[in-house]
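What follows is a group of structures, each given as structure tokens.
Every read-out reported here was derived from the displayed coordinates using simple, explicitly stated rules and does not represent laboratory data. Since the model is a prediction, treat every value here as computed from it, not as a measurement. Cβ atoms are built from the backbone, for glycine too; each structure is taken alone.
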Structure I
Amino acid sequence: MPLRTETSNFDDEEQRLQDEIDELDAVIDQLRAKEDVDESVAQTLLERLQTLQMHLEGVRWARDEAFDAEYAPAWDEDVDEVTFGGLTGGEFGRLQDDIDGAGTGAARIYQVEMGTEEAPYFDDSMDKDQRIATVSNLPVHYLMWAESQIDELTGIGGNGQMSYDDLLAEM
């Protein structure tokens, strides 16, 4: 049972990401105009911009191209959303056990498989191995976006770094 679930509409998510990219571009432009810029803040904002752009590519793929993929049996042009769920501590522990030290790329695949509640690339007849195989065939940009959605629902993160909102407020 997931901690929380959230359904993401691809059009709404594209707009949210584009708005955040536009806002961040404006902040970066303001930063470039200043003479005494904290390089660590600038670097963090540039990394955030790159991440948002990758997520946007993933969402656009899901909305515009995914239905052409052979491995997505229930995905058609009418699919416009996916539902993710946050992982419980036990689920996250099983995820780590299953990975057995395989690395962060494999962790992303397992996390997206386990954290996806409803999506057109899964059907009820699939077992865990089939679900993992299917997720491993999804584009990396989509996986990065999905992982970020699941992380947010799970509460993973908060590793002591300044949040994006804190950086914007500081600017």
Structure II
Amino acid sequence: MALSNINTVKKSFQEFLDTKGYRKTHERLTILEHIYERNDHFEADELYLALKQLNYHVSRATVYNTLELLVEAELIIKHQFGNKISSRYEKAYGRRQHDHIVCVDCQKVTEFCDPRIQNIQNMVGEFFNCEILHHSLTFYSKCKQVDCSERMKMNLKEQNPEK
């Protein structure tokens, strides 16, 4: 992400924290910066482990609490993709509207964009005389790839839960 964009996001988060009366801590800003360096859908524990590997001293509770603040500030989006998969997050600022395909076997999340969906959203808004603010569309699939790298990673995680 460009430096000007991350500065805009940080400023927005700091203003949100000020408005709500929350402290602007180094840990919260570090978590925000790390999220905006990513280009994936991540779980809270994945973020926590990534920060630990980078030698950041941040508690798991701080990560979870900061994620909730970032959702409230509308700087990240929280997704609940089905029953078996924990919540996943993605950055929200500067992202184009998109939808998701989630594999029920390997939990891989794939983004796609189809302008016809935006047209449907516009038509629904006109029909019901309302302004649609956003939508969420998720297709659930079964991966057909025999050598699915995501499934292999998931199997390794199950065999070695500490990694």
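Assign the value 0.55, calculated as FRET efficiency 1/(1 + (r/R0)^6) of positions 45 and 109 (r between Cβ atoms, R0 = 30 Å, to 0.05), to the correct structure from I, II. Computing FRET efficiency 1/(1 + (r/R0)^6) of positions 45 and 109 (r between Cβ atoms, R0 = 30 Å, to 0.05) on every structure in I, II gives 0.55 only for I.
Of the structures labelled I, II, which one yields -20000 when helix-only ellipticity at 222 nm (-39500 (n - 2.57) for each DSSP H run of 4 or more, over all residues; to 500) is computed from its coordinates? Label of the source structure: I. Largest in percent of Cα pairs over 27 Å apart among the labelled structures I, II is structure II. For the structures shown (I, II), relative contact order in percent (Cα under 8 Å, 6 or more apart) is largest in I.
Here distance in nm of label points 7 Å out along Cα→Cβ at positions 69 and 117 has been calculated and equals 3.1, so which of I, II was it run on? Kindly include the intermediate steps, with their values, before the conclusion.
Numbers: I: 2.1; II: 3.1.
Derived from the structure labelled II.
For mean count of other Cβ atoms within 10 Å over residues 53-60, the calculated result is 20.2, so let me know which of I, II that is. Of the options listed, only I reproduces it.
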